[in-house]
Structure I
Amino acid sequence: MSLSKPVLTLALAKQIAAAAEAEAIRNNWRVTIAVVDDGGHLLYLQRSHDTQFGSVETAIAKAYAAIAFRRPTKTSEDAVLSGRLIHLALPGVIPADGGVPILLEDVIAGGLGISGVRSSEDGQIAAAGLASLLCD
């Protein structure tokens, strides 16, 4: 019996990041883009030269949280905003939009995290990054 799973390659991580970057540029938003593999290890990172350096760790944390909890970080943001404050106590949770799992063949192969602008704008950029997978 042969077991295999899809792997998020560096080339694919760069493709996703390029699509996310294009959305950020289109809107004149300066952000950090982080892509992690299915183990949460950083695979690719880029930061606009003129965005805050605090966004580096935040983008990585959003990507990690998206795979650790197997859902977009917006889920925790919505929960906190609706009063479910337990999400603030969960280890590794980032209750802000902009972190999404990367699915390949319906398997979580990694995560994408965006930080640098408003939460909803980070989410918009992340969605654009994921949309590049639909073009393949």
Structure II
Amino acid sequence: MSAASPATIFVATGRRKTSSARVRIAEGTGKLSCNGREFDDYFSHENFSKQAYAPLVTVDMREKIDVTVNVAGGGVAGQAGAVAHGIARALQKMNAELRPALKKAGHIKRDPRQKERKKPGQPGARKRFQFSKR
């Protein structure tokens, strides 16, 4: 039996904006499921599903890994980013030699951008109430 048998499951967490994704990967045939649905069904636009499994394409393992994801919070774009981040971290746990390729493609780093908070005395984060001289 090899060190990474087919039954071995690697778990990682990915985050972006307010979304959090719990990712489980195992060697398999390339099945991708998110919250019990196929990636293409779950993500409303094909760009989001492509973004979500981009780390697998980067390391040429799209047809060799089964991915199961539970994702919550945020919107579609944030969830796709969180799933991609989680897949990249799980792949790194599975095989440390994949790290340079994933890092070069920008999949390892968490996107730190968050929504800016609303300030007191203003209608939004940056917008000001209309100025009236008289």
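No value in this document is a laboratory result; all are computed from the given coordinates. Source: prediction; values computed, not measured. Cβ atoms are built from the backbone, for glycine too; each structure is taken alone.
Match the computed value 38 of percent of Cα pairs over 23 Å apart to one of the structures I, II, and report its label. Comparing all candidates, it corresponds to II.
Hey, FRET efficiency 1/(1 + (r/R0)^6) of positions 103 and 119 (r between Cβ atoms, R0 = 30 Å, to 0.05) derived from one of I, II reads 0.25; which structure? Answer by label: II.
Given a value of -8500 for helix-only ellipticity at 222 nm (-39500 (n - 2.57) for each DSSP H run of 4 or more, over all residues; to 500), point me to the structure among I, II it was derived from.
Working: I: -12500; II: -8500.
It traces back to II.
For mean count of other Cβ atoms within 10 Å over residues 55-62, the calculated result is 22.8, so let me know which of I, II that is. Don't skip to the end; give the middle numbers.
Details: I: 22.8; II: 18.6.
Of the options listed, only I reproduces it.
Assuming 3.1 is distance in nm of label points 7 Å out along Cα→Cβ at positions 15 and 87 as calculated from a single structure, say which of I, II it is. Computed on structure I.
Tell me which of I, II gives 4, 20, 34, 28, 12, 3 when you compute P(r) over Cα pairs in 5 Å bins from 0, in percent, for residues 31-94 alone. That value comes from structure II.
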